[in-house]
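Every read-out reported here was derived from the displayed coordinates using simple, explicitly stated rules and does not represent laboratory data. Predicted, not measured: the structure shown is a model, and the values here were computed from it. Cβ atoms are built from the backbone, for glycine too; each structure is taken alone.
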Structure P
Amino acid sequence: MTAKTQNNPLYGLKLEILLTEISEHYTWPGLSKALRIDRFDFHTGMKSTCKFLRNNQWAREKVETFYLHEFKAYPYPEPKLLAKPPRDRHIPEDQVEGTPEIISDELIERVDIACKYRVYDKVNAIKKEPVYDPSNPWGIK
């Protein structure tokens, strides 16, 4: 087993299955309240929601953090590990999953604080437009 897959509950778990599990337990309006993602208020289907989460890294990682630490009830790691994406974190072998937490103000605050440790690379997020060359207006090489 490689280091990336070693004791990682998210390894091999498809986004659609993850969303199905937490939406059946918390409902979409409950997830919207807990995660503060407005997209869940007007849930139009699993396919479009998965597409939204794949296109928005911050939202996907917030959902995965919620899944790991609130739904599966694994304890939160130290802040240094919270800065890593949820799929790159490892759960110690002696920790077992618990029962899902009830949505409360404390839960919402914990998720928000945990997600604020994650810093995103803005260089990759903003696509730079190529420099305009008047001699080659269509950019043909």
Structure Q
Amino acid sequence: METKTTFAPQLVIPSGVADISFYKKAFNAVELWRLNNDDGSVHVAGFTIDDALFHLHEQTPHSKAFSPDMHNGTTVTVGLMVDDVHAVIAQAAQAGARITSPVQDYDYGYRQGEIVDPFGHHWLIEKITNPDVLMKGDYGK
């Protein structure tokens, strides 16, 4: 079977988490599989949002990957391209996300809003609204 090159981010969650339903509720994600620890908490799980694959993995002592709350921040923002930014932001907020930047249109041809999920991961929910601005490459000149 040939593998198509794609990004598949692995989001680190704190150890001991059993409920990862936020992603289903917020983004209509489909849980493909899950490996639980003996106590029922999540060790690692695989999800898709449409065709976009991502993983959740518990923080482990031997890894240099940390859940965002461990350092009160993150080094990565997950960009999620969707058709209706307003609807996805509202659904994510209803599921427990915190809105950090309301949806707005930007001069560089994007509609974007930002949220933080219950595990501290930052998400940029976005849609290209004006590809001409991007193709010209002259934004800010």
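Quick look at the numbers
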quantity: For helix-only ellipticity at 222 nm (-39500 (n - 2.57) for each DSSP H run of 4 or more, over all residues; to 500) computed as -4500, the structure of P, Q it came from; calculated: Q
quantity: Per Rg/Rh (Cα atoms, Kirkwood Rh), for residues 13-52 alone, the highest-valued of structures P, Q; calculated: Q
quantity: If semi-axes √(5λ) of the Cα gyration tensor in Å is computed and equals 33, 20, 15, the structure in P, Q; calculated: P
quantity: Computed 13.2 for mean count of other Cβ atoms within 10 Å over residues 45-52 - originating structure among P, Q; calculated: P
quantity: Parent structure of the calculated result 3.6, given that distance in nm of label points 7 Å out along Cα→Cβ at positions 61 and 77 is the read-out and P, Q the choices; calculated: Q
quantity: Among P, Q, structure where relative contact order in percent (Cα under 8 Å, 6 or more apart) as derived comes to 26; calculated: P
